[in-house]
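Read-outs throughout are calculated quantities, based only on the coordinates presented, and are distinct from any laboratory measurement. Fair warning: this is a prediction, and the values are worked out from it, not measured in the lab. Cβ atoms are built from the backbone, for glycine too; each structure is taken alone.
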Structure P
Amino acid sequence: MGTENMKICIVSFTKKGYELSCDIAYKLEKSEYEVEVFTKCSRLSDENIKNSTDENFRNSGYISQNISDWTAAQMSEKKALIFIGACGIAVRAVASSVKNKLKDSPVIVIDELGKFVIPILSGHVGGANELAVLLAALMNATPVITTATDINNKFAVDVFAKKCRLAIVNKDGIAGVSSKVLAGEVVTMSVDWEHIPAKHRSLIKAFLDEADMSADAIKTVDFPPAYGADIVVSCEKAKDPKNGSIYLKPTQFVLGIGCRRDTAFENIDRAIRQSLLKLQIDISDIDMIVSIDVKKDEPGIKEFCERNRIDFVTYTADELMAVQGEFSASQFVSEHVGVDNVCERAAVLACSRECNKAGKLVYKKHKYDRVTVAAAKYPD
């Protein structure tokens, strides 16, 4: 999931910082980002904000609660946070909510003069570094990137995983691989080319072709590796992980979903979690969630995808009806959205589009409370 799908919250602590946050929000919204502006400045109450003559301030909100509690609420929804102020304020605000480097929200700090843009959390996986570079360009500011692989222009295994749609099985392996890269040592990579989906084969080959592998000393070895490897890419579950190795697993499944209008996030979450249990797979195995275009702004689905950093893609009724295969037809669904089945058709269509080859429907339509779910798997 790229930065373009982020929900962004900007929070300030002074009047000058608030004015900068509104300017940043305006520029981000022009780039089609979804942005909310908040302030903790006591001089700016809700009433003052509402009475502002500047229409760009209309969606602003005054934070009356403890800043750490407010931050925790935003991070629980996986929103990107931009603090206008000192790094120390941001560090104290997020401290109790930092849990997992693969799941933490991206956090950025910008000084109130708008001179420096500093990503401080989830730079790679969460996209904070990428967002910081974008913000710096929009503001004519200086991005302050501190991750060692970035500033040394070296291979970063978590960036590789993100770009190639690979789930990181053991996050502890990131440090070991990065330390070898930065020390100039040879890093070995073993890929199960025969069994990973065609989509992922293409992404990995393209990444390796574009990257300067000689400079980064990345050496590809056979699969399975005779003497172990620093990076292993496979659909198989890692067995007895070699100390220091990192295991990357292709996201092989697409979930198709249908629901009644304004179905609550809790219903969506429960239906998907129950489906994953029946499939005996993890949320990290899901590459994307798909549906019909009339659901593109469905709040519950969007919230689930945002919280879990999963792409949400929709198709027209005509596109879905053109999909070949046997599907669970519903007259009710056909009368309301113009296609006899949404979840199964959408899942199969997504696999076909991503791999130029028909995917396999591995989980036919299951009905839950106001929600239907189906799943397809990418072909090898």
Structure Q
Amino acid sequence: MGNSCGHSSTCINGDFSIIKFPMNLASILENKSIEKRLAITPEIAKKYISLGFKLSLPNGYGVHLGFSDENYNSIGVNFSNDENEIINNADVIIQLGLPSDEKLSLLRENQTLIGSFNAHLNKEKLKNLETKKINCFSLELLPRITRAQSMDILSSQANLAGYKAVVEAFQVYERAIPMMMTAAGTIPAAKVLIVGAGVAGLQAIATAKRMGAVVFATDVRMASKEQVESLGGKFLTVEGAENLETEGGYAKEASDDFKKKQEELLSETLKKIDIIICTALIPGKEAPKIIKEEMFKNLQQGSVIYDLAAIQGGNTVFTEVDKIIEKNGVKIIGEANILNKLPVSASNLYAKNVFNFLSNLYDKENKKLNINLEDEIIEKTLIK
């Protein structure tokens, strides 16, 4: 993999010296029908320019989120009507998702592309970029190490997703959430089950508790029990539970025996649950089907399931992407990209994460990228 750097030599009175030009950094428009977030906010644009980059964006880049071209222009960002020209002139391009095939075809050798490209699902496209000797970094592959925490796009976005899923589910649920004692009688607190106690799940627990719900949670990773209980949740575990956790801290697939025991416990628990927030994912695989068809008979009419795993197949057998399905009086909401409902907050966090990643990659003194494969952060995220 080659490094991108802008420099040239010049002769002044017989003295040859190297003039180091700033690297050209760019971002182009995402497909707004599926992605409202931005990779570069005005706050972070200012930091890139301070770091020594020359930054170019297409006209109207952040207008849909309330960031005018003037917000960027006033801090030194260049604008153009021609995205092809922006791509052609760029050394480094920062995005959220993969650009269109048409835009990808414009990339040339030694350019660098940074974003969250779902490396497991887009293997062929990313392999083509590698073949063209384009340095492609997919940040969902970041290692779970202390030094990478400030770059961790999955955690920052999952926090927002867990919070928003609870808010959205409560809005659809047609009863009160907290316990209310009135002269006319007592309204019991809603009972919420969080499926998957990763970052999104833990934030969902915290949010539901703050709003007065009684919260239960289940996860195949026994390490999450303490975290769930520290937030006031009740951890559901089967007898003889095994810790199904990878070295990176993610969930791994359970044995058939464990699945059977978990299903029995879950099926019984569902009889008292009003709202379910599904967050269970296995990296690189289809989401596990946790809420089976036969379990729906145990759910009360009027219950709500909010499935954050919809885009990877969903945690229920009935989940459909971007649809609300009703089965036996239970509403199942399948969300493709819940972060589109919090695009400003999500953009702010994503932009900061990527800035921290690029700062680690950038040699400020020599105004070039230092793709050092001995750095675990760089080695794990580089597509190769």
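Points worth noting:
- If mean count of other Cβ atoms within 10 Å over residues 87-94 is computed and equals 21.5, the structure in P, Q: Q
- With relative contact order in percent (Cα under 8 Å, 6 or more apart) derived as 17, matching label from P, Q: Q
- For 34, 27, 25 (Cα extents along the principal axes in Å, for residues 207-286 alone, calculated) the corresponding structure among P, Q: Q
- Which of P, Q yields 0.45 [FRET efficiency 1/(1 + (r/R0)^6) of positions 79 and 119 (r between Cβ atoms, R0 = 30 Å, to 0.05), calculated]: Q
- Looking across P, Q, the calculation of P(r) over Cα pairs in 10 Å bins from 0, in percent that yields 5, 21, 28, 21, 15, 7, 2, 1, 0, 0 traces back to Q.
- When FRET efficiency 1/(1 + (r/R0)^6) of positions 159 and 175 (r between Cβ atoms, R0 = 30 Å, to 0.05) is computed across structures P, Q, the figure 1.00 traces back to P.
- Read-out helix-only ellipticity at 222 nm (-39500 (n - 2.57) for each DSSP H run of 4 or more, over all residues; to 500), computed value -10500, structure in P, Q: P
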